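Each reported figure results from applying straightforward, stated rules to the coordinates on display, with no laboratory input. Everything quoted here is computed from the prediction, not taken from an experiment. Cβ atoms are built from the backbone, for glycine too; each structure is taken alone.
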Structure 1
Amino acid sequence: MKIALIGYGKMGKAIEAAALAKNQKLGKTLYEIALKIDIDNRDTLTLEELAQVDVAIEFTSPSTAIRNINWCFEAGVPIVVGTTGWTEKLEEIRQYATTNHKSFLFAPNYSIGVNIFFEMNRRLASIMNQYEDYDIDMLEVHHTEKKDSPSGTALHAALDILKRMGRKSDWVNQATDEKDILPIISERVPNVPGTHVVRYFSEIDDIELKHTAHNRKGFALGALLAAEWLLDKKGAYSMEDVLGFNKD
């Protein structure tokens, strides 16, 4: 499988390392990093060069993600997108991919553990919707280079909660005393890959759902899994599709 890495920063390099490690473990070349695309060579590469790969994995910035997605659509290359902070355009991109038979997969987080966290969060929110004595808040902690706030992972979890929690109507990225608002607290600390906490609390007790990433390896392996899964498919997908989770 020939891969184009669009974005060769920390995540791009982590994906490359994970691919090489997987090849070594298997004793054969399952993944070939055929293109490494970053700010230095993005504008010199042609559609013809991009079209030679089997799939692209995109981790760049909110300001360039949509341009990169459309570039892959034009080249006919399936694209796995991990960039967050641009998702006000997500439904538009999904609709275009579905209508025009493009191959597109977006997730705010590709870690298998985080996606299990998402599934547990959905189930827990449905249960806790019945128990109005519990309030809820969220915490996300990331490295100081994180560009969006709240994180895409936290926002995804919050929207899943709002869909299932009748007494919450919206979220804010700060503490609040408004009972119908879900607060998401964001902290930025050096060298933290990512921690997410959903807390239900009452006078009697607290219930916490927490995921802590120790490094970027889980994100990288999940992105490779998603890329392999997307190869023979057309349309718009998520990690819920890759892992077979119920999207209701």
Structure 2
Amino acid sequence: MSTAELLKSINTEDKTVPQAIEKQLDEIRALVDAVYEKMSAGGRLFYIGAGTSGRLGIVDASECPPTFGVPHEWVIGLIAGGDSAIRKAVEFAEDSHALSWEDLSKHQVSSDDFVIGIAASGTTPYVIHGLAKCQENGISTGCIVCNPDSPVAAKADYPIEVITGPEFVTGSTRMKAGTAQKLVLNMITTSVMIKLGRVQDNKMVDMQLSNNKLVDRGTFLLMDKLSLNYETAQKLLLEHGSVRKALASIEK
């Protein structure tokens, strides 16, 4: 194939991913409501996965604090092989039957929490046995898999099975399956955080002001909401430390 043919063919395959997710919207809704119920009562959300799936869980978890202003321990991503596996594959870590429960136990996981297993194949031992131990201990479970009737789904109270089909490069689940997992993870945490009140209208009023871009974004939100000029809006934002607190100070 020429470069143009390669790109067109990959793009054609990628277009099928949202359609596969659409078929699972009812299942995603049920999982979101279950996660919200736990988190609104003070529980946490955990992701467990290996390889690409584990990395996607960590990405989603790490984006929640800056986006929604929540503590880092609210959403926790765990990957087979530990943090070093984020950059380099740890051989045979995903085949462990005990490691995932050990990883969860380090965070004192309990029945107050919710654990989602992420595994494109639906056959990853690290995820299967982690979810099984959660069920044994009365901990609610969900999963995101890309094959039907998988062992991982069998251990999930709220399974999400996004059937993405064969990959453009056979077996390379970082492609369509990885895209599907990322989109579903976006849907889960964004919906839960909105339901928890961490967004007003469609604005990130609790975002952390951790760089100039986000300070700028917060400033423009206040300018729009309060009809202020840039200097006044930024001064108000920096004085109070967040868009929400700045708005609350005006509303008093």
Structure 3
Amino acid sequence: MKKYNTIIVDDEKGARESLAKMVEKDCPQIEVVAKADSMLSAYSAITSFQPDLVFLDIEMPNGNAFDLLEKLGTVDFDIIFTTAYDHYAIKAIKFSAIDYILKPIDPEELVQAVNKLDSKAEQKFLNQKKFDALLSNLRPESKSKKLAINEGDSLVFISVLDIIRCEATSNYTLFVLANGREILGTKILSEYEQMFADEDFMRVHRSHLINLKHIKKFRHSRTEKNVLTMSDDSEVEVSRRAKQELLDRISTL
């Protein structure tokens, strides 16, 4: 069994010790080599120990977790964020396909997150891509979020602006992009619907989530089917229940 040299970063001593005990009890593949209580001490520990994994609290003295990532520049280790449920960065973390655990930490969720770790060499390259996407998504000036999609055994990074529509396909979701590419994501449509809740997306049908900015035409009537024509000339049926909300949202674009 591969051992993951691990650093725990949390400004609360009780939280550090509690997590260390959980790891010792339930995660035999984890070996805690250091603990840190601030951004500065975390930076020092990471550069000294070159860990495989860091449990990283988002808020801490001297700067937050994202300041730390910016300061490090290169991130060739796994990170599992630990944070409160209402933290503003959770959405950006989800978009970037990075693991996080909500406080107070549940032992079962801890084990699930640790079991996802991958020791293959190419994972280090993916880690850097994930954190580049995360930091980009957190920048206020960023015009388009980057979304990491699990496509089979691969992770694909796309711009949210390039998504025309998402279509439910069994227990998967088909992404249709502006460049003609199609990607089959491994999550169900409702999960992506939740992720896009604050974006210009709308569930117009039980099988379709569309990007409002890619609407080309909307044909609607009281007696016939309501149909959207998207920017790639594909057609999407709109349920009667969604019709009025769609009209209202289109009027605000």
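Identify the structure, out of 1, 2, 3, from whose coordinates mean projected area of the Cα convex hull in nm² was calculated to give 14.0.
Values: 1: 14.0; 2: 16.0; 3: 15.1.
Only structure 1 yields this read-out.
Have a look at 1, 2, 3 and say which one yields 2.1 for distance in nm of label points 7 Å out along Cα→Cβ at positions 22 and 182, as calculated.
Values: 1: 3.1; 2: 2.1; 3: 4.1.
Going label by label, the one that fits is 2.
Starting from the value -0.37, -0.87: which structure in 1, 2, 3 was log10 I(q)/I(0) by the Debye sum over Cα atoms at q = 0.15, 0.23 Å⁻¹, for residues 94-157 alone calculated from? List each step's numbers first, then the result.
Values: 1: -0.69, -1.05; 2: -0.37, -0.87; 3: -0.56, -1.06.
Answer for the origin of the read-out: 2.
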